[in-house]
Structure I
Amino acid sequence: MFKRVVAVIDDDLSVRASLARLLRAKGYDCETFGSAEEFLNGFTASSVNCVLIDIHLGSGMSGIELCRQLTESGRSINVILMTGVDIKQNEIKAIEAGCDAYLHKPFSQHSLINAIERRAA
């Protein structure tokens, strides 16, 4: 059986915890990280199929920068960026960085699962 692993990267602990609960309830394995740097230090290419990244991660690397780095590395990972700040320029930058989906918080379970599954199909 194929193991579906989603990494959630958000500097807000409550967001990470709630998304992890939702994803596990939907049958995914989930790993959570508080920053882009924490993810990169704990990341194994073969272990993660999808990353769900908040654009605004506080200090350090932004979600868009992490997306760009993953895209440029040639890794075949579904990258979903999410934000609670609706700024059109951020969405354009996210798409240019190579994200597979862009979600505005709050988003529905259905929107999230569709974004995860879209690339897997």
Structure II
Amino acid sequence: MIIYNVTCKIEESLEEEWIKWMREVHVPEVCAKGGFIGATLLRLKFPLEDEGVTYAVQYRCISMQILDRYLSEHAPALQLDHTLKFGTDVIAFRTILEVEGEYAPISDFGGRISD
């Protein structure tokens, strides 16, 4: 499993508008065009920052080839849409993660869920 993580620092005054746009427009569009199997929107709780709030969106896909296709064919236009909508009031950076294993409390599943 590959996770394409996009972390965004947002001006507080735009938080509500940004979340609404992400939920209703951007995340569904990225998932549809990118071949992702799902996405999770996360809000950074700690450490709290003085200026703005921070969110991460984690898009899940089954292979690096799928992500590479998204990055070359669709990401530039979708990132431009985000920039045109929010300008420099939202700063984003992207990382790619590969899931090496998933775990649960030993008492529930004996530790490892999957590889």
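Figures for the structure shown
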| read-out | value |
| --- | --- |
| For Rg and Dmax of the Cα atoms in Å, for residues 5-52 alone computed as 12.3, 36, the structure of I, II it came from | II |
| Relative contact order in percent (Cα under 8 Å, 6 or more apart) - structure with the largest value, from I, II | II |
| Highest-scoring label, criterion being distance in nm of label points 7 Å out along Cα→Cβ at positions 61 and 77, among I, II | II |
| Origin of the value 8.3, where mean projected area of the Cα convex hull in nm² was derived from one of I, II | II |
| Volume of the Cα convex hull per residue in Å³, for residues 37-100 alone - structure with the largest value, from I, II | II |
| Structure responsible for -13000, with helix-only ellipticity at 222 nm (-39500 (n - 2.57) for each DSSP H run of 4 or more, over all residues; to 500) calculated and labels I, II on offer | I |
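We did not get these values from a lab; they are worked out from the coordinates using the rules stated. Predicted model only: the values in this text are computed from it and were never measured. Cβ atoms are built from the backbone, for glycine too; each structure is taken alone.
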